[in-house]
Structure 1
């Protein structure tokens, strides 16, 4: 008997993905797989709005709290872990429900997407070269071998990665871009938001995080190496509140900066997910949201 489609709940931060995923799991006898890259990190709870054990309502959750803040999140590792979790859930006769707003991670789990390898020595050589000649020189080289990628990237890290892939594989990095082709059957449910209402909700959520002890959480994680984490240190709220610990910002200013950054992030998420025609959008505040999403999944 064929496995049922994977259900993916997607949309911008603050739209209620975690709650809908739990409700669907209860309705459909499912288990939830986290696809929010910052919720991989142990101890990053308040600032990521990580769903609490009580809010999970007994539904098993996978790929939460799997990394220390000093470790770097990897899309390719996540792809393998998510697909293993999906297979295990289906083997138990249950429904796999992916939930999260990290767009590339969702695509990695759902879509045909190949990840080229890495070579630390090659990467180190390119980074050293970048230190000598600068970003523009490396970007010019990338244009000569992979004009498509050169038109998409501008920061040094991504330019170096694209050059590394070309040297390693002989193929342009753009050849590894995801296709809108499911790896296995899937259904994507998107939460359609009222943008002004979301803006207000995000601001209120950041202030609740501050009241709940975000600064103390950042202080604890700082002692555990947060600043050394290439991924975790850039998380929304955490980078802003590290400045409070350094004395270069105030709690009030850090909170406002986090609100602005979170709203910008939500806009980028909406742009990303709106570009995928396979997503069925449901009103985030519809009283029948769970029923309609469950009907889609069935």
Structure 2
């Protein structure tokens, strides 16, 4: 009997993913399968899923062994009470490398003061020498796959890196903290803070007025995680006062960011349009294929979501 794999994402994604998925399935030894956007629910074995697809009711998918998310974030579907099948999130090399490159680039930009020279071509000779990386403490909030990869890369460049997570982690070369006390300690010396925690009800407004005030004056905030992690009003107040020197924001509560939003025109804010990293079809397809192979072999699925934690 053929393995029925439903591709449940926006139609324009089909052309992007069909060939990489078939290539990855062949490489994983999956031969007898049916991959389609149209399969009767009761016949579906696996769902390759994007949260912005039209599929919302999972009740009819009684045979389905796994819902394999194409996104790293799962907050839009973990609350779906009809979704009782095993759910996985996307952790793939392309997504990870893209995030590492973006975070490293933005960190170096602020560390070296590049904006002053790129934007300050006004005839003024600005010859202040930036500090070395060893003198610029960086904190990564969130030590999942993406946060860990960014932390290790920045540490390799010589930055003193502190990482904070919900549960205690041990990563060579990184000062790892956890809990409320650890959160405060992670911020109090951080000249650059990078937000990579998942969004949950507990992390909403994680960066509020108190958190911002605990950072050293003149610090930088970089957010490629989720827009809801930041109290926007508190951040704008901290930017207006100069306590936060600059915020580079890639994610927002409403996307696309409305044209009238204060972030667009604020001189101490850089807006990027949710491009810090993107799931790459070729590498994501390999993760999907491996999970289907595992499911058929009776092995545990990779990157299973803990519904209680929300990620």
Mean count of other Cβ atoms within 10 Å over residues 242-249, calculated, reads 14.1; among 1, 2 the input was structure 1
Across 1, 2, relative contact order in percent (Cα under 8 Å, 6 or more apart) reaches its greatest value in structure 1
With Rg and Dmax of the Cα atoms in Å computed for every candidate in 1, 2, 21.4, 73 is reproduced by structure 2
Ranked by percent of Cα pairs over 18 Å apart, for residues 74-145 alone, the structure on top of 1, 2 with the greatest value is 2
With helix-only ellipticity at 222 nm (-39500 (n - 2.57) for each DSSP H run of 4 or more, over all residues; to 500) computed for every candidate in 1, 2, -15500 is reproduced by structure 1
Output 6.0 (distance in nm of label points 7 Å out along Cα→Cβ at positions 26 and 122, calculated) maps, among 1, 2, to structure 2
Across 1, 2, mean count of other Cβ atoms within 10 Å over residues 34-41 reaches its greatest value in structure 1
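Any read-out appearing in this document is the output of simple, stated calculations on the displayed coordinates, not a laboratory observation. Just so it is clear, the model here is predicted, and its values are computed rather than measured. Cβ atoms are built from the backbone, for glycine too; each structure is taken alone.
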